[in-house]
Structure P
Amino acid sequence: MTAAEYIDRYRLQPHPEGGWYREFYRSCRSLGRLSGYPGERVALTVIYFLLEAGDFSAFHRVRGEEAWVFVAGDPLLVVLMDENPRFLTLGPPECSGEPLVIVPPGMLQGARTLGEFTLVSCLVAPGFDFADFTLPGRDELLGAWPEYEALVRSFTRG
């Protein structure tokens, strides 16, 4: 299948960080109000997320723990930023990738496909809420990591 066929088949919509997504599972199990979260959260949410060549998932943070699971297409470069950037390849083993990448809670992350497109599934626990999502600006990130200017610029929008 092509990226356009996946977008159509799964009724994906544009995501604020870039790419295409649709939530396809939201747990009906409430965890109640958790410390550090602004309101009640469910146990788990799951989305499909697709990136096409030329697009990227801009650096962002999610308050919960996130698992990226390869579904289809080409390998995906996932960048995790803390003291030093880490570059992980998500994809099938025959492409030297890992089928699963775990992003710790609150870690700055970004991604881009290494081919025509990549389709992944992202699982977030406690369940995702846009109140738990931050998309820092380029200037903020350049202030924090001036030594990684090229990387910051390549995963942020002007």
Structure Q
Amino acid sequence: MTLNEKMKKYLDSLAVLLASAWVGGLWVIGYIAAPVLFQTLSDKSLAGMLAGRLFAATAYMGMVCAMYLLLYESAKFGRKVLVRSIFRIVVVMLLFTLAGQFGIQPLLADLKTQALPLYVMDSSYAEQFKFWHGTASIIFLVQSVLGAVLLLKIHKDI
């Protein structure tokens, strides 16, 4: 095996690992860790704060993984990358990550701050909070499903 072939194999493997880490992180935090926090902790504000930090860490990890995957796909396929479903899925997942982290999460944090000293769900901001939290949840669900599709497509592709 030549050095070039070894490097290609390494870069292919790294793409698989990073996609798996990103999607696995989404699933573990969204469908295991966050629900456990809310079921276990009696202080829902604390549970929300901890879940928020976990989601933020997952978002930043996702941004790094997405950038690698986009660069990897672009380097491997050139201009043809724009018609590849893997590339498009990663772009959509990245856009959802950015919208959640820099759009919706700041709105939710602002509503929590405005509600103080009350818990946001016990305040006049509860309906707005429910709307934006529900929007974030739907985006997260779609992103999770896209992540499953991404992993299946990468597995088939490599």
Structure R
Amino acid sequence: MHPNAELVTRFYSAWRAGDHETMARCYADNARFSDPVFPDLDADRVRAMWRMFCVGGNEIAVSFGAVEGTDKRGSAKWEASYSFPKNGRQVHNKIAASFEFESGLIVRHVDSFDFYRWTRMALGPTGLLLGWTPTLQGRVRAQAAAQLDRFQAEETRAGG
């Protein structure tokens, strides 16, 4: 297995185990992350996002496969199953991940999934009716960013 495929495998194995510290070490200090909910995070924010997901008390089941890696690029398919925290609705999200690597670390990570499908699962009737609209998608992004801001502020206050 190519070393960068091993890196991706290590990353998702850590995610499955809730090991945000190992996940954080997989990213370069200049890394960028993007997905439909968190569209542009720098390395500090993406590390905080994974910490938030791992320590936030949410039970998230993670599975992954189809891992590929070359000197510069990689990919994987992964799935997350969890109860959406705001309402307890069950979410089973299917994600395609792409990576760019430098010096054995992730410098770009893009997760792609059907945002409208996600809103239907997470938000129920509201997602079904409005999940495809830029307004609701923007509101979801703003709420997610605010949640991450609060998490980072709490960590700072706690000395973490």
Distance in nm of label points 7 Å out along Cα→Cβ at positions 69 and 93 derived as 1.8 - corresponding label from P, Q, R
P
Comparing P, Q, R on mean projected area of the Cα convex hull in nm², the highest sits with Q
Value -14500, calculated as helix-only ellipticity at 222 nm (-39500 (n - 2.57) for each DSSP H run of 4 or more, over all residues; to 500) from one of P, Q, R, is from structure R
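Every number in this text was worked out from the coordinates using simple rules, so none of it is lab data. Treat the numbers as computed from the prediction; the structure is a model and nothing was measured. Cβ atoms are built from the backbone, for glycine too; each structure is taken alone.
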